[in-house]
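Please find the structures below.
Nothing in this text is a laboratory measurement; each read-out follows from the coordinates by a stated rule. Keep in mind that this is a model prediction, so the values were computed, not measured. Cβ atoms are built from the backbone, for glycine too; each structure is taken alone.
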Structure P
Amino acid sequence: MEKTYKICQSCGMPLKKDTQGGGTNADGTKSKMYCSKCFENGQFISPNMTVLEMQALAKSKLQEMGFPGFLAGLFTKNIPALARWKR
C-alpha cells in the first residue's frame, strides 16, 4: 500500500492545502506523495529543477502569501530531506 504523506515530497506544501487534492499518477489516480503543482500524469512538471531552485521557488511563493523572509526560509530548509531529493 502506498504511504500517505502530509506534505508534498517535492516542494513541502501541505497536501491538504492543494486545491486539486494532489498530483496525478500515470493511471489517473491521485498521488499521495506529490502536489498538483509538482506532479502530473506520473511525472514531475519541472523534471530538471534542482533542489536549490525548488527551495527558492517555494520561499518566494511563501513570501508572496505574506510570510516574512525568515519564516519562509525556515519552512523551506527541509526541502532537501524530502523523498524527491534524497537520491
Structure Q
Amino acid sequence: MSLKDKYAIVGIGYTPQGEVPERTTLSFHLEACAGAIADAGLKKEDIGGLICYRHFPPAIGEKDVTPYLVAEHLGLAPTYLAQDAN
C-alpha cells in the first residue's frame, strides 16, 4: 500500500501521570483519545482509524484495554484498529 497522496490529521491528548488511585486504565485511554480528537479539531464521524500505543496487562479487577474497547466507549466506528508496541 502506498501512502503517496494520502493525508493524516493528528492531535495530541494527554492524561495525568503517576499513581492516580481513583482512575481506571480505560479512563486514561478515553481521556487521551478525546483530547486528541478535540486537539485535531475533528468530530467522532471523522475518525477512520485508531492506534493505541503499548499494551499493558490489565490491573486487578479491570478489563483488558483494546483499541476496539476504546473505540466502542468513544462511540467511534473506525475502519482500522491497531495496538502498537515499542
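For distance in nm of label points 7 Å out along Cα→Cβ at positions 22 and 46, find whichever of P, Q sits highest and give me its label. Answer by largest value of distance in nm of label points 7 Å out along Cα→Cβ at positions 22 and 46: Q.
Can you spot which of P, Q the value 26 was calculated from, given it is relative contact order in percent (Cα under 8 Å, 6 or more apart)?
Checking each candidate, the match is P.
Taking Cα Rg over 2.2 N^0.38 Å as the criterion, which structure among P, Q has the greatest value? When Cα Rg over 2.2 N^0.38 Å is computed for each of P, Q, structure Q gives the biggest number.
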